[in-house]
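Pasting the structures here.
Coordinate-derived values only; no laboratory data. Treat the numbers as computed from the prediction; the structure is a model and nothing was measured. Cβ atoms are built from the backbone, for glycine too; each structure is taken alone.
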Structure I
Amino acid sequence: MDYIFKKAGIEDLKTLVKTRIEILKVINHIDSNADMSEFEENTLEYYKEAFKNNTHTAYLVFDSNKFIGAGGIDYYKVMPSYHNHSGDTAFIMNIYTNPDYRRKGIAYKVLDLLVKDAKERGVENIILDSTVMGRPLYEKYGFIKINDYMELPAKK
């Protein structure tokens, strides 16, 4: 596999925002023509702040100059618990591979880079949300499904 795995920087904001929109359209079955301008602006601001505060790491994957994949991880603190004494938490997100490049180990490699980034920071509590399609990848890596998670949906 001669793909380029690049740790994203501030110079990659446009690619990161575009990728995030692409991923969310697929996951949430949003029409490809939907107006995402407000979301795009908010996401751009989010990435700027996260890079400034070092609370997000992202990787971009290229086949030569062609963008083919990505993944990110957010860092934040929660109240310490018995299983997470420091409260430091990492949330993996935006694992994506272009459909033409799937089943070649790209997403697994991105996931591994993100987990290593968390561990280098001393963060052991690593979580993620999974689509049905992504679940086998995460299980293969060693993630386990937790069934007690609940969410209060936002009112629309």
Structure II
Amino acid sequence: MAGTFSQIYIQYVFAVKGRENLLQKPWRDEVFKYMSGIIKGKNQKPIIVNGVEDHVHVFVGLRPAMAISDLIRDVKNNSSNFINDQQFTPVHFSWQDGYGAFSYAHSQMGNVYNYILNQEEHHRKKTFREEYLELLKEYEIDFEDKYLFDWME
């Protein structure tokens, strides 16, 4: 066959180190746009990037030549450097180690997009911990609490 054809949709979920509420509204959209630019620069398709004060959801169309882990490593590294260079926070900013990566069918794109778009409204009813644990259970991902994000209660 002459070409490679794929349809891979991945939602990444990752948190601010220590789950601190550092992603403030006045500049958060600028960071999300910057993340989209990183994804485009890697020749991938950013579908939506959104989040709240303590975590981010990134939904991408991934080409098979890019490893899931390589893309999120670059997004996290470059965006934390951007946040620090812009001095958006009074303290050194970094993302927690680790992330969740969840795959979706093309038919689910609209639902996932709207879910990510409405993060602020969604998190008025549910904590990040509840949301993340639900995703892990929905996808039947085995986990141990000690390896999850550093939860701050």
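Quick notes on this structure:
- Rg and Dmax of the Cα atoms in Å derived as 15.4, 54 - corresponding label from I, II: II
- When FRET efficiency 1/(1 + (r/R0)^6) of positions 5 and 117 (r between Cβ atoms, R0 = 25 Å, to 0.05) is computed for each of I, II, the largest belongs to: I
- Label whose coordinates, when relative contact order in percent (Cα under 8 Å, 6 or more apart) is calculated, return 19 (choices I, II): I
- Answer label among I, II for the case where Kirkwood radius over Cα pairs in Å, for residues 37-92 alone, calculated from the coordinates, equals 13.4: I
- For mean count of other Cβ atoms within 10 Å over residues 53-60 computed as 23.2, the structure of I, II it came from: II
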